[in-house]
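Multiple structures follow.
What follows is calculated from the coordinates using simple rules that are stated; it is not laboratory data. Bear in mind the structure is a predicted one, so any value in this text is a computation, not a measurement. Cβ atoms are built from the backbone, for glycine too; each structure is taken alone.
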Structure 1
Amino acid sequence: MTLTSLLRSALPAAAFSLAIGIAPSFAGDPPEYVYLQLGTLGGPDSVGYGLNASGQVVGWSSIPDCITEASETPCRRAYVWQDGVMTELGVLPGDDESFARAINDAGLVVGTSEVGILFGSGTFHAVAWSGGAISALADLGESSVAHDVNASGVVAGWARDTSLNQDRAVTWSGGAINNPGATEPHQSNRFVGLNDFGILVGLAWNLFQPNDAVLFDGVKWEDIGGLDGPFQNAEANDVNNTGTAVGLQAFPSGAWHAALWVLGVGAIDAGTLPGKDYGELYSVNDAGYAVGGSYTDPLDSVAVLWDGDTLHDLNDLLPAGVDAHLFEAREINANGDIVGSALVDGHFRAFLMLADPEVGTWEDLGSALGGSAGEPALDGSGALIAGTQSTIELSNALPGATARLVAGFGELNAPFRGGVMVPTPDLMFPAQIVNGAGELTLRTTWPGEVPSDFAFTMQYWIQDAGGALGWAASNGLRATTP
């Protein structure tokens, strides 16, 4: 059975018509994103790599009090992140590092447990985590890497065949390893991505020759990229459920560009960002949106988003006020949410960008007590979801005065010091000094597992010796999570 006939039998007609067309463009403007910085497991760095439809993120984070012998750098540990909480996944006995590369919607995580890793050398063990427990996947005698997992729990990757001293594209299913790479014509091959219909993509090569992008439909291998000359290096990283694959390919310019391979169309050059020589796409969703990176030197990478027509700098789509450089984007899910790695103050930080999410509401409740500078005004902004930062700003207060933020889980609306205490006084924040412009700014991150429809009310009370009552109060402000 050919790939086209396989897809025709597996997909509805509407999906098949999409599969043989060019990847679709945005319907209007790109989404409005909320940016979440995911933190670390206590070490200096983290990266985001995999993402499912529920917003669970996987990758690796450095941890404290652990240095690898091979590289003498902080140990990396695989993690899963959800609703603001990052949980370490652990390693196999005897290994010192781990790396989670993908997670499916059932929460099955795959990646590697590693030891002695230095500049790509060392030993990689393909592993899966289920319910937080780690298990080793079978290999072909030496190193193995699990790259991706689909909805059915089929895992794709590669294993080193020690009998041939070559890499082989393999899958794991039901605890067994399968070796379709043994039937592929190149000397070595690797799987990197697969879709929910079992279509697999990756790369293959002969010794001292450039890589070719390859696709396997369960029966037949197909070279889909890198066919036009001795320097036409190509690698496929992912394939969606309509059969569109993405990765990199060297086009006639000589440098490799972000590339897509579409059934019935062939290779599409998605290009690079202006001023960059290279581009690569790592993930594509069923709507045809794809993400990756563009760079001249790998250390100057910029995260990119492909909309079916144009390669966008993802940094241009960051919400105002975010202080981060999006380095690369590794996965985009069915919702259009994106996970990757950002540079923040010289360190890598995993990020999650949520596309057009419900962000909650800010509501002015009124009931202020004026002071010598007038009536203080309280305002709030930012998404009210776990892991995002909110900004609470006070203006029109007496410069140099001492102010305290009072917050509560309910509303009191009772007379107090000549004004009205709006929130129930459940929390009293540390004293702050109003600046010379009569302003205060407080930034706070919403914790993990914030319940839906959670209301939080706040108000500033300010000592104001010049006022008639010696006090001033701002209006009340209610924040309600989505």
Structure 2
Amino acid sequence: MILHHEFIKTAKKYSKKLAIDDKSTNKQVPYDRALIATLILAKRFTKLKEGYIGVMIPTSAGAMLTSLGLLMAGKVPVMINYSTGASDNCEYAQAKCGFKTIITSKALLIKLGARLVNGMIFIEDVMEQISTGEKLKAALKSKMPAGRIIKSTPSTDIDDNVTILFTSGSEKDPKAVQLTHRSVGSNINDVIDVYKLTDNDIVMSMLPVFHSFGYMSNFWLPLITGMTAVTYANPLEYKTIPKLIRENKATMMAATPIFLSGYLRESQPGDFDTMRIIIGGADKVTDSLREGYLKKHDKVLLEGYGVTETSPGISINTHEENRPGSIGKPLPSVQVKIEDLNSGKELGPNEEGKILVKGDLVMKGYFDDIEETSLHIRDGWYDTGDMGLIDDDGFLWHKGRLKRFVKIGGEMVSLVRTELELERVLPEGVDCCIVEVPDSLKGAKIVATVTEQVDEKEIMKKLQGKLPPIAMPKKFIVLPELPKMGSGKIDFRTITDIVRRKTQNGNNL
């Protein structure tokens, strides 16, 4: 499917229905007005000479309509992360993808205290400059049949880029991921099919659209299906989101475990009564989080798995087929295989190796980076860089990032496994992250970062027998707050840098 073409068809079909209920600006946008707005913006954006245009706007009607307007003008939106180092991220994206223009929000820059970057234009100014004549022309055009409106837009192929998203940069510099109409569209079709979504569903959209999870599930999924997207710009407002879910009778929410934990903590009984699907992804869902939603709200928290390069969904649990602790079964159009780390041989059930993925969901490649693309995609198979296995019943189990395995004394040790066992014995409310630091004798040693001082001897005693000696943390370092990415994922790269500096300086050891 061509995504903006599908939006046009949906907007015509559900013209008077509410498309976006923007709770940050208190603006309600029905589908017919959303179509008019995108036609106006498309006319404006056609004047921009560049093929790639940066977009840095929080999750809102503005972010969605801007992206649609750019596509309808024949441009490709490059979504920019504003959660950390917004201005630096703008310049990084400009340099990486070779463009200057960035559509952003004046209110966002003021809130962030971010500096102006050359090439920025403000969506507030664009909207203020729209004349009555432009509005009338767009309104008239919106009355045409969907097919004629589509024909009036620049020719688009299903394998053309629909966006460029950047990888999180939690392990190394972000890469520019080219997602196509085919790749994102295949993901949308699979999710609709598996969860039996309809236009009656209401999505709580608060994930940032610069993150692939939010881009697909909070933006395109509702606007192609004819749902209502209830948008809120700040996913960190843990008290507000549950209230919005209750007040707007939302039926679906996708979020990262960090955000889900905050919503669980601050929610009141009854807040999630209308929810039929709650999906956790982008990081591991803990047993305690699943138990918390079941106990407090009688809701089953379903875990899924995906990466930016696969648009993003690869596998998901459903109410009909749910194996807690697993990351679910592969989506209908997705092929998954497990490959031996050394030989490259395909492994059988319950054998642990690298997770490889094939299907329409796989990205076109990394922008202007043939070398990285060829390293990750071979014969159509995308190497996720994750370790896992497929059990006898077809459920996929995530065993950690390959880069979160470390060789100690000739043995491969999973930092994720150590992390999981440590989480089970830590006092309630204490978060942890396991990293490795260089060791002159064994090559590496394991260090546990925790958010509060703990009784280390007692913790180590509880870990005895649950982990082999080489997988036991050798030191504990207290970081009152674990650095996180804008998506809520743990920023392993920053934590590792902090721990290594402390180790070198001899602090806290």
(message) Ranked on FRET efficiency 1/(1 + (r/R0)^6) of positions 176 and 416 (r between Cβ atoms, R0 = 25 Å, to 0.05), which label among 1, 2 comes first with the largest value?
(response) 2
(request) Work out which structure the value 23.2, 75 belongs to, where Rg and Dmax of the Cα atoms in Å was derived from one of 1, 2. (result) 2
(message) Going by mean count of other Cβ atoms within 10 Å over residues 104-111, which of structures 1, 2 comes out largest?
(response) 1
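Using the calculated result 17.3 for mean projected area of the Cα convex hull in nm², for residues 80-343 alone, pick out the matching structure from 1, 2.
The read-out comes from structure 2.
If helix-only ellipticity at 222 nm (-39500 (n - 2.57) for each DSSP H run of 4 or more, over all residues; to 500) is computed to be -1000, which of 1, 2 is the source? Display every interim value, and only then the final one.
Working: 1: -1000; 2: -10000.
Source structure: 1.
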(request) Looking at distance in nm of label points 7 Å out along Cα→Cβ at positions 152 and 376, point out which structure of 1, 2 has the largest value. (result) 1
